[in-house]
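Okay, got some structures for you below.
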Structure I
Amino acid sequence: MKNALTVLEERGYIEQMTHPKEMLELFNSNKPIPFYVGIDPTADSLHVGHFISLMVASHLQKCGHKPIILVGGGTASIGDPSGKTDMRKMLSREQIDANVESIKKQVEKFVTFDGTNGAILVNNADWLLHLNYIDFMREIGSLFSINRMLAAECYKQRLETGLTFFELGYMLMQSYDFLHLYNTYGCKLQIGGNDQWSNIIGGVELIRKIGKNDSYGLTFKLLTTKEGKKMGKTEKGALWLDANRVSPYEFYQYWRNIEDESVEMVLSLLTFLPMEEVKRLSNLKDEQINEAKKIAAFEITKLVHGEEEAKKAEEASNALFAGHGSIETMPSTHLEPSTISLVDVLVKTGIAPSKGQARTLIEQNAVSLNDEKITDCNYVLSSKDFTNGYAILKKGKKIFHKLEI
């Protein structure tokens, strides 16, 4: 059995560990280790922020360990305050349950639920929603220090805007999840993004406070740009893993257009390419680095949407950037035969969020129609703009959209 910590370290995932020396001994024991990662079902799709969690889970499973995918049907009713400046919107039980079902299908692309170390999918609503408040606070709440909790990073910024007691309970709920999984499945490790460090420590310490000494936590790096901003934001918002929210072509294009400095990180964290190949591709310079970006885009899109959709996205991209391939899978919008202003088209396609933004783009010479710059904010599309029933709208050098009539 290959040492999973070595794999994660080599690929650059690991940010923090609670008990490094003990964890190394645990993974050197060559015994399968049940571990869990939590996902709050606040939407009907995962987004790129969940991507690394699922990749780490996949690497651990490939090394022989057992994933427990915890979908937070119970904690989603509260909402994790980590990194938030406002209280999260409340969801109904029906909304949460529907989101859980959608998320299951996406998780299956990263971990297998078959075999001796097949993944288990659990929903913490099954145990959290039936807790007795007085019993829970006496047995679990009494083991947490409010002073220590308020010093945690996940609560600091909320103290300025107003932290509710409801949200303060999130750490207790997540810590109890770990305890429940420890008692039920022998789960010894919780993994999560670096923004989950405080919550993970809470669970590790809770188990150790009741007399156990084999609970551990591990966090991994968040995907960020060279400026330190989270990756995964598009013109339309979050980079979702659901093809109905973000098309495979748009998904491919996002990774195809990453900055040069992010190539090695993206190849290491979001693909299964051998590290020798990652290093080779990352060391390419100037125009050649674009080949590395194409490989990254294809491999990542293949993981999320399948090889067929990745090939279609690649062909559509080649049609635009290399003059060959197919444009059939490019994002498209059908327009009525009657004339329509370019400003309205930019809003309708989602390229601009408002008419004001659309006018600004045109004034900045950022909009092209069929490779011709449009500088007139009053420009109106007509039949002459369409050849074979379509036209290509372009924002800058990287955003393309097919207009059909």
Structure II
Amino acid sequence: MELSPGYKQTEVGMRPEEWEVTRLGQFVALRRGHDLTERARRKGEIPVLGSAGLNGFHDTALVRGPGLVLGRSGASFGQAHYCSADFWPHNTALYVTDFFGNYPLFAFYFLKSIDFSRHNTGGAQQSLNRNFIGPIPISVPDRKEQEAIAEALSDADALIESLEQLLAKKRQIKQGTMQELLTGKERLPGFPAPWETKRLGDFGSTFGGLTGKSKRDFDHGPAQYITFMNIMSNVVIDCQAFARVDVKHTETQNRVLNGDIFFNGSSETPEEVGMCAVLTENVQDVYLNSFCFGFRFRERSPVDGLYLAYYFRSREGRELLKSLAQGATRYNLSKTALLKLCFPLPSYKEQIAIATILSDMDAEIAVLETKLAKARQIKQGMMQELLTGRIRLV
């Protein structure tokens, strides 16, 4: 392989000529943490860091910050966690006792980038042994470049954290708005008419999903069908995420139409049964699978499907649907019981106004989710480039 100018071939691949080739045990010294039972803990503000990170607080620190730990066992095996303050390292983790002059925050990002799964010494119950990972070959820059890399990655983390906090706030505001608007506790201006109690069956009828037998008999296709995940994901069905299946043209009673709302008819938990979503696009050859069923409005019914989907995903709507769930190991939603369900309903125009507000909030949340996903992706790319020296900052 032809080397780029300023780079050398090492045990871990091509690295800058100035980077030192060494071993993990010479980069940081690791030691097993110390046991601290719940009974032995005393009230305090000292973080206790375990395999999964923060594991409560204590009144005594054993390690001066900044420092970091590596998950030693269990589901958090090999995960790195950084602490800028003094802390107590729990025995479920390994902790750094000496950075050997390396920049602690850089060491955190560097250890975070290592896949320790190949160094499991515990069989089915994963375990990380410091003596086994000490000989891992690595290549690292000098202290100045370490600090530059750590600062860049820390800035990326700060952006991600700010987006996460903003997204959490927006979701919380939306939940509060749903609680107020979908119960009538807060009324929009210009809608003085009182709400009326209505029965769902007065506005339309249900239609069932495809059975397992009919799916096996399908001989025409491919077409698409709506699944449990389509309904659970969002209040509006994502038409880009349909599964595909071969279907017969004779299965027209299961074909979905724009404006239909759908319910998850069966689930392992009562919290998920009856989750509702609406189709707002014209689609062709799309059908329901066996775990879902639809509701189709009669012509000129004074009900907005998007509003109803929001209502049945609200706290009150979920409690109503959960109350209809039947079963022991698996919960099912009866179509007959659903059609008898009574609920408070505002005028059609107020439904539209409420649904528009909530839809706009969802659109804002979706934009933030996209930004957050992109920021995380960029950060991962930065780690890969900076921690291998493919991109230099000094």
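Throughout, read-outs are computed from the coordinates displayed, never taken from laboratory work. Computed from a predicted structure; not experimentally measured. Cβ atoms are built from the backbone, for glycine too; each structure is taken alone.
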Output 11.1 (mean count of other Cβ atoms within 10 Å over residues 39-46, calculated) maps, among I, II, to structure II
One of I, II was used to calculate helix-only ellipticity at 222 nm (-39500 (n - 2.57) for each DSSP H run of 4 or more, over all residues; to 500), yielding -10500; that structure is II
The value 4.1 for distance in nm of label points 7 Å out along Cα→Cβ at positions 287 and 343, derived from one of I, II, belongs to structure I
Highest-scoring structure on FRET efficiency 1/(1 + (r/R0)^6) of positions 119 and 295 (r between Cβ atoms, R0 = 35 Å, to 0.05) (candidates I, II) is I
Matching 4, 20, 28, 23, 15, 8, 2, 0 (P(r) over Cα pairs in 10 Å bins from 0, in percent, computed) against labels I, II points to structure I
Matching 4.3 (distance in nm of label points 7 Å out along Cα→Cβ at positions 47 and 383, computed) against labels I, II points to structure I
